[in-house]
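Please treat every number below as a calculation from the coordinates, not as lab data. All values reported here derive from a predicted model rather than from experimental measurement. Cβ atoms are built from the backbone, for glycine too; each structure is taken alone.
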Structure P
Amino acid sequence: MTETNVIKTLGAADLDTKQLTVDLVNAIKEPRQALIDREKTKAEVAISNTALLKSALSALKDTAAELASVSKLNKLSLTSSNTSVVGVTAGTGTTVAREGTYTMTVEAMAKPQRSVSVPGYTAGTSIVTSAENMTMAIELGGVTKNIAITKDVTTASGLVSAINQEKMGVTARLVNTADGSASPFKIVLEGPSGAENDFSISFKDSANNPIVSPPVFSSASADGGQISGDAVFVMNGLRIQRASNTVTDVIDGITLNLRQVSATPTNLTVAYDASALTTAVGNFVESYNLLTEFIVRATGPNIKGDDIAGSLRGDSAVKSIRNSIRGKLTAESSGAAGQISHWSSLGVSLDRNGVLEFDSSKFVAAFQKAPEDAIKALSNNAAAPYYFSGSPSGLAGDLAVAAHQYLSSTGVVSRVTQSYESKLEIVETKQLKLDEYMERVSAQYERQFAALNSVLAEFKATSERLKSSLNFNNDN
């Protein structure tokens, strides 16, 4: 509907009452709106910057965690004089590697029992046996699994599937040998490697009686099978047997991969390469400095053109993060060992301005001199920081745990964020109330100006009547 300015229409006045209403409303609203806008901007910037704080803490947590795990600290220089016989890699557990040189020969490889069906089958759909309700029993490590050979599994493929479904450690495969015979398909059963991991096969009928002519499985090499056996090797004069060709418990923190038998000695060397850790330490130092620089700027004075400066000014909770982390940087390690008890023992220290510095040469020298002590001081020999139990995690691990706690759903960062989000909600409520109030004020002015228009219109009408009457009298 088109609005009409009554005063102008009647010619009683030159006032634009619509614009006058807008101007009056704006004059009342503008200072209040400016205050709300400032509060809203401040809350939004604070929320945005708590997200940056969270990101900086996450970076500190991740870089600290890289230095708080034994497996990641086991940066080793590993050599084998004949990798085709023995390969050597760092272990993945919590055992700290031990430096040294070792000589070994491999006398035998660990191998699994392999049993092959004799004779073979023309196809996977071939019937294994005509016996009804037969049971195949496989015994491994004192545990027996009974597999019912019903009409659903009487074929070679069906039996293979039924064995594998048991997941007992013995696996089955149907292999096409393509040997030119009429029955080239063989069922191959294979267990775990090691002399103590041999298995036995037996068949019984529905009355639990042994079957006279059961399917035959052979472990003879002539039939393609093999007997299980242990790996046998001699290290530094000591003869050792293991059930697997992957050996993790002979050299601390090292995995040996036996690959072939050889009477020729293979020489192994295990040494720490501390230089491989300098990048990780440098990343940690950088993440700490970025975090503290951010907190100092955010909680400091406002600086024109800097959206971070002063955005969290006066927030004691955010300041406490910096103070707490700084305290951990100067405190003694919860896993102190030997001569390494503080970050400064490893070339990481704060300068007089609170900036963290890293002397890589000092770090390498200290680590090379006492690698086991360095690893314990950094990680307390843990596989990963103890985020949930709160157990001592060493220099790096304790910092990672602290950052994790700040980042948790009930931690400082979450509480700070929720505080500013609550402030933003309050501002939005203020905005809603202001808008509602100004609508009422605007409506009030419109009613008042409507009444004024009515009065002026009546005044005009009266004026016109008087003017007409006077003119009439003058004419007469």
Structure Q
Amino acid sequence: MKKLNPIVYLVLIFVLSEAAYIFATVNSGRQSMPIYMYVYFEAFILFFFSCFLIRNYAEREDRAFPWFNKLAGQPESRKNGLLLFLFVTGIIFRVTLFPSDITTSDDVYRYIWEGKVITNGYNPYKTAPNAEILNHLHTADYPVKVSFPNMPAIYPPYSQVIFAASYQIAGESFWGLKLFYLLSEIATMFFLIKLLYLKKKNPINIIYYAWLPLPVLEFFGNVHLDPLGITFIVMFVYFIETKKYYLGTAALAISFLAKLYPIFLFPLLFKKLNFKQLVYCSLLFAAVCLLFYTPFLDKDLSILKFISTYLSSWQFNGSIFSLFKAVFNSQIARYVCSAGLIISIISIWIFYKNFMNATYGIFLALIIFATTLYPWYLGWLSALNVFNPFLSVLSLAFTIDFSNFTPLAPKWTEFTVVKLIEYIPFFILLVYDLRKNIFKPRVSIQEKETV
């Protein structure tokens, strides 16, 4: 009996995954969280199987993908054809969820409301959703569905610009934001592929992000804003690795203006640049930030209040944080995690030799010492995971779906068993990954071929 070509299985996995995403779209909505969790679980099982096929067939057998030979028409036709297939199908997965409603989080209502507020000439950092001055903007859904209506904006200015642009083109519909996210994700995957070639990694590793269910479901199902910043982080790494330091600095600044924690990457430039370059890059970073912040500034500096609000108030699903909170209290746990993060960043800054690995290490430290870790936060680390895929990161991206049992409960409750399911495999596999990839570096397939 003739053995089936592995590409047949890969296409079948794509069809089954697409069917799962269509099912999630048709059954989306706040009342459909169990269905969402089921689809997330099913999509991940299919994803893991596709990664198994990629690793065990595609990297070793030139004849494994003959269907793509004519498509690419180059010496590496199989690889190029498969790369195109993964890229296009990754986009298809995301487009499939365009008509979906949100399921696990209502953050998008705030995005749209703040876009509406800006469009109508008000400062979202100064004016909370429930402010009387905004009563004339009220509709059936807004700001009724906005969580924490007494709290002004907490998202940085670049995100606010996208919120406003989305409202301009789509009003109160989600599709405007999803359109910007799709453009961002296309750019992210494009630059990831360029980086994979640059670092002599196998380009079909793009599957670890293109087909990963987490960004598909969290960014296009629940419409979280993270792809806006992820794109510029990937561009930042690419430009720094190609010695285009000013473009890299501008990309880092915009990523920081989408969500704040990319600022922790800035110390890496101290070791990468000479003094003159560092001064110019620092001035450029400050200028880009000032450009975006200036329209929102007022004499009360209300735009800065959201930082202290977030740092002092939010806590959910942390690993080290939850452990120390259980033994001591929240305040001590915050001190421990802050100290751990600072020590990790300083250590990486002092000892790193590979810039990309250092960037990855800082995001990994942010995850480990986070006081708050929602599923969509892992999108940043997942994008960088394509270069040396950590099983620990893939494991956490899978098991973090169980944190959705918290909003399913009659009242907001974090379950200890959920954290054990998430973090015991994560830390066990993290030890394995660090030993394999840091202390005993693995040579990539392409690197072997060039020896």
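A few points about this structure:
- Winner on mean count of other Cβ atoms within 10 Å over residues 226-233 once structures P, Q are ranked, highest first: Q
- Structures P, Q, by percent of Cα pairs over 18 Å apart, for residues 330-417 alone: label with the highest value: Q
- FRET efficiency 1/(1 + (r/R0)^6) of positions 26 and 138 (r between Cβ atoms, R0 = 30 Å, to 0.05) derived as 0.45 - corresponding label from P, Q: Q
- Which of P, Q leads on relative contact order in percent (Cα under 8 Å, 6 or more apart), largest value: P
- Read-out helix-only ellipticity at 222 nm (-39500 (n - 2.57) for each DSSP H run of 4 or more, over all residues; to 500), computed value -14500, structure in P, Q: P
- When Rg/Rh (Cα atoms, Kirkwood Rh), for residues 242-297 alone is computed for each of P, Q, the largest belongs to: P
- Which entry (P, Q) yields the derived value 42.5, 151 for Rg and Dmax of the Cα atoms in Å: P
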